[in-house]
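Each in structure tokens, the structures are laid out below.
All of the numbers you see were taken from the coordinates with simple rules; none came from a lab. On a predicted model such as this, the values are computed, not experimentally measured, just so you know. Cβ atoms are built from the backbone, for glycine too; each structure is taken alone.
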Structure 1
Amino acid sequence: MARRWARQGHTVGLFTSRFPGAKTLEYLDGVEIHRAGNRIGVYHQAPRYWKKSLSGRYEIVIDEINTRPFNTPMFVNSGKNVFGLIHQLAREYWFCETPFPISYLGYYFLEKRWLARYAGIPCVTVSESTKKDLLDLGFEEVCVVPEGLSMEPLERLPEKPKVPSFVFVGRLTRAKKPDVALQAFRIIKRSIPNARLSIVGDGYLRKELEHMAPDEVTFFGRTSEEEKLRLIRQAHVIMVPGTREGWGLAVLEANAVGTPAVAFNIPGLCDSVVHNQTGILLEENNAETMAKWCLRLIERPELTEKLSRNALEWSRRFSWDITARVFMSFLRYRGAGAEGPP
């Protein structure tokens, strides 16, 4: 979005954390990038950096909230023309990824307290399910801006290998539940012994998963975008368990190469997967139900083809050009008094 807005003539800046070898200030594709602090310290550096280097240069500030916000309403323009961008809430992630008692503090106290300061400012999110969660937390104004897609969808459905193939794409962490995909695959193998599973992504669970995986599972770790899309394109089904998502970009990328999803019915995925049209949302979020539907799609190629064609068409509705345009429409409507909402 930032690059597109810059090409339209807007002055666009990005404040973010530093990393080894990074410049404190550089220009990339017309975007002015400011860096200060590490991944934790950046939140403490933000008020000082705003006052010293950024105040007065920007009419609108978008506070991207990844669990912990920058608290911009406290120090930017007295909170005027500040917008929140919340891709997803943490909620159950606290119990998956943090130890007790931090998990309880985060779920019952920290996240709600951090977000409370934003309840009265206009916010953007990427799915109706996340919007509902925000409204339930007391947010007054939430606009849904569609997720962007960086690739062009295929013109036609690709040929799939004869051997039934599945793919999981994501971080190998407890919240993403790759172990459920692996358990489902072991059930699938009882009916299809030569089935294959590709696992794309890395994380702290990798060694544990490798230890429990049968020979027909291949771990690719982090890959290039090209390799990732090749593996997704070759799969008959992408398996998408999880805890919650903002949207589920892996689903959309899979759809763009003609691969339908069998997914948990959780926030985010319940928006990116249109049940029985572009994929399957499970009636029960467990390995047994995931395996049942994966097997059903292999056994019913006509259903798989229907889902694949619909998924490919569904993916054509999404692009970063559309996302940037809708987001800017909301900013103009809410911040600069345009004629109507997006």
Structure 2
Amino acid sequence: MLAARSLTGALRSSAKGLYTVTLIPGDGIGPEISDSVKRIYQAAEVPIAWEEVSVAPILKDGKTAIPDDAIKSIRTNTVALKGPLATPIGKGHVSLNLTLRRTFNLYANVRPCVSVKGYKTPYDDVDTVLIRENTEGEYSGIEHEIVDGVVQSIKLITWDASERVARYAFNYARDHSRNRVTAVHKANIMKLSDGMFLTACRHVAKEFPDVKYDEDNLDRVCLNITTNPKPYSDRVMVMPNLYGDILSDMCAGLIGGLGLTPSGNIGKDASIFEAVHGSAPDIAGKGLANPTALLLSSMMMLRHMNLYEHAAKIEKAALGTIAEGKTITGDLGGKASTTQFTDAIISKLTSA
């Protein structure tokens, strides 16, 4: 079951008794897969009213910023679903994903990697959850050119952020009946920064005697999990930002790729759930996009909102359609269009 820890902020209800959720369709294929999710939600009678906003970047005081109406929507609704956003490589505006995380202090990125029954990959027993510190590390955005030809990038690790994400990981493990938390690190090389991260994890571990705790080197985890993912089942792995970015995408490869991988960014006052694959501009508008990642991310969102029955119903229909293999998109080995795949999921929903 794909889940996220229950939210702490208050949900906003509309006059019709629906929960209002901010929808950021995103770039490229984003609007197409967002439309699929909306159609499926309508068929499943999910009590949600979508408030659609754009996060096209603006300049505020010389810095990349999110438009004020989008910020207001997310802060008011406390929950958002986001399609993929395009980020220029090596130039242009700062990553909007990073900007969103900083704006709303989304401190924990949650990435379940669970094998999809019926979808053939080299492994059929992957079941792990990666939790990544989401606000600092190498992604703090502190880099500058010292002199011509020399660039310095700062890795920022703080006790407060490390302790906070560690506590979230232990709470997640306890709430979802996962018996172990593993801290993934490179403290053998970065003794002060990763050393502090580990010390914070050990400190929090003492508060959770019912959850086992251990530590492992990033290199060894990468080697071992691709050789045999079974020992990593039923556990939560927690790590600093950069390691989590790389390791979570690698684990996505074990279950079939980013097109099958959900993701949630959790904060104290707001949470944003997202498809982590790219915007795929080369296939945008062609009806070829696979909406599964965004749909599964929205299942995390529904469980976060305590709408468990709706989440279970949609998830069963979506995963059942994939397992059946008759009407699936090209990236999953089929020939169906985005609309046909969506229709197949809706058919399972309405016939259940």
Structure 3
Amino acid sequence: MFPEAKTCVATLDVYVSFTCRVECCDTCLNSSQIEMTMSAISSYSDWMSQLPVELHNIPLFNLAIPGSHDSMSYDLDKNSSIIEPDGLKKFSKLCCVRKIVRRWATTQDENITKQLNAGVRYFDLRIARKPNDPEPTRLYFYHGLYTRTDVETLLRDINTWADKHPKEILILALSHFKGFDRKNQRDLHNHLIQFIKSLFGNKLLPRKDSPTLKSCWDEGKNVILSYDYPVGQHPEMWGRIQYFYGNSMDPITVESKLCQYLEKPKPMKGFFVCGLNLTLPEDARILKYIIRLCDNFPNVVNRSLPRMLQWVKEQARKTPMNIIASDIATRDQFVYTVIQLNISKCETHKGI
């Protein structure tokens, strides 16, 4: 090797070494400052009000918001008849089968108040009417089985919490409406909508183009109600929020399908959900899971969630993220990870 070449190589080595150290320091600085900002959030029960001021005027559609999938499934009634899957309905009278369904349909292990206190702000609320219920307008939630708590009781609890946390914006997604048939659906929807409007009153945020934290606070609004049924005549009700999910029990498949959804251009501005939830198969393959007597759905999710949270961090650098919903949403730093996406975005905009 020529002497000049040796000098060039030596100089290059020094440059690369110095550059790597600088980049490493920059990365550490980013992480350090993000951690400092996160540490300023003293309580997840009020995390929105404690976000940096730079985030107060960006659309809620652009914030990362933690949500829970099948939010009421912690409350499933083992004495309820089986609603789904269809293949198990005929075994509703067998207590052992109902217990199996509950074990594998329970996607959350904390009640709504604890989810709220943990920082969850989007709730997937699937509504049903029990057949032959003596109360004609009484409704429940469901996931495989009916819940013990009725809809009006739960919404009152949420309203009480919202009163105490006026700067926390809650997104309630009501959907499915199982058991609403042609004879009763209009009356049931009208009753439920009027109850919601009366209960939440001025807290309901009417449909608008680009709500922000500040605009909600200035107007004294902190409840966004998504209703998956035509509600054009009720401006306080938002339409269905698009929910992307992987429809698989395999985390790798879920991540791959979510990538496909997220990388497609969005036709219009609005809320959307990236669902990290795993999904049991609806055919005979379900037996592979439910015959595990010493296992349950939360345990399966708990084994895959750390990997999926790492995927969320990486994917958020490539595509926009809005609502991110998960099973067992109060576990394994799920809420922390989602909130941190906002802090990272804020620090990036500041040029750190």
Open item on the list: Among 1, 2, 3, considering only Cα Rg over 2.2 N^0.38 Å, for residues 106-201 alone, which has the greatest calculated value?
Closed with: 1
Task: When distance in nm of label points 7 Å out along Cα→Cβ at positions 170 and 250 is computed for each of 1, 2, 3, the largest belongs to - done: 3
